[in-house]
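What follows is a set of structures for review.
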Structure I
Amino acid sequence: MNPGCAAEQHAWREVKDGWRPLYGDVDQMGVAVEWHDFRTERSFDWGRTFHPRSLEFCLNLNGHGEIGVGEKMCSDYSPGNCGYYAIGDKPLAASRRAHDHHQFVTLEFSREHLQKQFVQNEADLEPQIRRVVFGDREESVIAPVRAMTVEQRGVVASLAEPPVAKAAQILWYQSKALELMAHFLFAPKDPEFFCMRHKRVARERVERTKELLARDLANPPTLEMLGQEVGCSPFYLSRIFSREVGLTISQYLRNVRMERAAELLRTGRYNVTEAATEVGYSSLSHFSKAFCETIGCCPVLYPAAKNVIVDR
């Protein structure tokens, strides 16, 4: 368990091991990704786990939850729904139904953290998100729920198998968080891609990002570091990278790593363990799975299949 999550352990003590922090800490880092899987004999006071002056996204796989009070300020989370809610200075009422099997993922952000991330791209945000993040009043807001997409379900499922290498986990979790909440964040129209100059700048940022990732595949820079280097917010960088390349940054990084591992194996001077270590994998099982999915064959057999070409 992350040491910085001690303050939140008290709120989740009723569900014991049913709450698992995956990455970050809202109080210390401004961001947290958490997994929840529990049953309760009585209604659970979900609102006690919320952080003041934060924005939380919830992707609800199973169980029923309710946020808010009254028809105008209430959302029901049923299986397969997702949404977000902003907590102001005052507590926000929320509960989880008794006897249900609750399974859901939450992405929590302090408003201060989001302001830093989006300061250069405020105009691109969805209007209500923009008011929550940059508005003068830190009031509670409850957005309507919507059905989870197939892509979101896939990303949630992938959270169970993060990279083993700690340096890779930071970028990986940041990218996954962006994938899960991106369709909430940005307005439908994107003026960045209707201006030739901005198109050129976007392409330059993407190419620079590729260069930075290729420098040290075993210890890639974090999403924040990449954003600082190319001059835009990490969230916006993830967005334009996906549009330009057709892959998320973490997906692209995995492909580049596997291509490099394949090159090393072809030389005959590296065995599978050595090639995996060179590209940042300390787990052979994780490496073999990624290699097989990307290259198309087991790494042990790869030197005998040198004509395999990776589409990227």
Structure II
Amino acid sequence: MERFPPELLQEVPCCPLCGGTDRQVVYAHSPCIDVLRCACGLHYSGMRFTPEGHDAYWQRYYADEHVADPEAAERRRLMYRMECDHLLRHLDPGARVLDVGCADGGFLDLFAAEGHVCFGVEFSREAAAKAKEKYPVLVGEFPDLDFKEGFDAVIFRGVLQYVSRPGAYFGKAVSLLGDEGLVYVTSQPDMDCFCHGLFRNRFRFSPTPCDVIGFTAPLLEREFSRLGCRLAGETRFYEGTPYADPPKDVATVMAALTARAEGRDVEGTSPAFWGNMMTLVFRKCPKACGRRIREDA
């Protein structure tokens, strides 16, 4: 299907995070779709999928995109290893780990191999069926699902940019954690990064009707602080990842800088680069600490 069929799109009337309407147009993603920035700091697309469009896109996503390109799938597998190793430094042995947007369970496989107890949530029924062959998996929108037990870590890997109710996702994750539990946000585009400011609508992870929202690290830290969590770890993967080619990437960025300086349009798409993607670990504080954080915010 066409990526953004007009009949499957609807206008976003207010900020998906705070509900506010104090916003400005940052740039046009395409002739009919603006990227907006709310006063709260969230970037979001002015158009998003209707419920029917959302369902149609995600039920085809696994076959059409997730496993369609073997080379991309292999790069993702290598990236899984790096991101897993980062979170493992924060996890106690035998932790209960929930991956929200788990696809076929490939990321969870690495945690299971380290002795952790793994669970998943997935919207795509096809992907969920694959993951269910290995782990308990619930199908549907994460905030609407019922869980019988809690977890030691909730993972959002490359998923928060797709959700229409980010606050509900944050609150649900924290509610499932005991004190000292972890929320792991990784493979998350950063709207404060250098390439987003330079490439704008040609930034590879610019908000669209599919990748509908974009965060910054301070914004995520503020939102999780309000829920009684503190930032326990932060890194920016680039060099050493399967996506990095520093000489080529620097040349692409230099060409874009030259085009901007000369008043020309930037051509092409932003490359992998320092700071594009953020990886954050939030730890749920004991109740007294959580109250203090909220009062100080």
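Readers should treat all values here as calculations from the given coordinates under stated rules, not as data from a laboratory. For clarity, every value in this text was computed on a predicted model and none was experimentally measured. Cβ atoms are built from the backbone, for glycine too; each structure is taken alone.
Relative contact order in percent (Cα under 8 Å, 6 or more apart) was computed and gave 18; which structure, I, II, did it come from? Please list the in-between numbers first.
Numbers: I: 14; II: 18.
Source structure: II.
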Discussion item. Given 1.05 as the derived value for Cα Rg over 2.2 N^0.38 Å, for residues 148-259 alone, which of the supplied structures I, II does it correspond to?
Written reply: I
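When helix-only ellipticity at 222 nm (-39500 (n - 2.57) for each DSSP H run of 4 or more, over all residues; to 500) is computed for each of I, II, which one produces -10000?
Values: I: -12500; II: -10000.
Traced to structure II.
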Discussion item. Between I, II, which one scores greatest on distance in nm of label points 7 Å out along Cα→Cβ at positions 100 and 204?
Written reply: I
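Name the one structure among I, II that Kirkwood radius over Cα pairs in Å of 20.9 was derived from.
On the way: I: 20.9; II: 20.0.
This figure was derived from I.
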